[in-house]
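Colleague: Got some structures for you, see below.
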Structure 1
Amino acid sequence: MPSNRASSTSTSGNIRADIAKDINVNASQIPVNVQVPVGIAATVCGVDANVLAQQKQGSSPTCQAKNKSEALNQQVQRQLVAQK
């Protein structure tokens, strides 16, 4: 069963640009690393949630986003608002 703990997802240039376009901000405002639930990370990184949940027990798993999703957009937007 996958954990619900946060995962750090890295966003590359194209993914960052797509997210920025979707949420109407400049791409430079999109963080390189985004803390998201494991389920969202698994979806956008194209890996099994169990792999992330087991990765580096005791620390936050990480993966490189290969896709975007509405859930990732929402998490990025929340983090941008929290930074203000």
Structure 2
Amino acid sequence: MLALNFVRPNLKTFAAGAGGYVALWLIGIVVAPYCVQKFIVQPNELALETPYLSIQLTIRDNLTIWMQFRNVLRRLAGPDA
């Protein structure tokens, strides 16, 4: 539509092209993410995030065990180490 405006300029063609551009922009920026969040992510949120949460919890537990082991080694080494 905007290309047609260069060949035959008039306000209606420009308004239609600009309005179409704004409508597509709103659909892409506002409507599509809202629909994805509302109909795909929200109903399955726990199922989608469970694998990542279990990995994070495993890493946290391993780090906690390592830190406890490091503290034991420091205590065994004494205050001079």
Structure 3
Amino acid sequence: MGKIKTKMIKRTAKELTNRGIQFNESFEENKGILKGVMPSKKVRNQVAGLLTRNNRPEKKWVSKFYNYLLILSSLYLKNYNF
């Protein structure tokens, strides 16, 4: 599936997390938590997928890439006097 989620899915996920319901990194467990709350299977799966993706820790290569870009930009700016 794609990464684009509708406003309804994002708003529902945000509301559920604001209520204090604890979600984790497992899609199946998040889906089970939502089973009693949401009657629609399609919406439940989309919300569980969004919550799973939001609860996963950031990948190491992403942070290394951002650090690399910061170093390059600082070196680039040091070479020019404004």
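Colleague: Please state which of the structures 1, 2, 3 yields 80 when volume of the Cα convex hull per residue in Å³ is computed from it. Each step should come with its number before you reach the end.
Modeller: Working: 1: 80; 2: 178; 3: 151.
It must be structure 1, since only it matches.
Colleague: A value of -24000 was derived for helix-only ellipticity at 222 nm (-39500 (n - 2.57) for each DSSP H run of 4 or more, over all residues; to 500); which structure in 1, 2, 3 was it taken from?
Modeller: Clearly, the read-out refers to 2.
Here, each number is a calculation from the coordinates, and none is a lab measurement. Note that the coordinates shown come from a computational prediction; the quantities given were computed from them, not determined experimentally.
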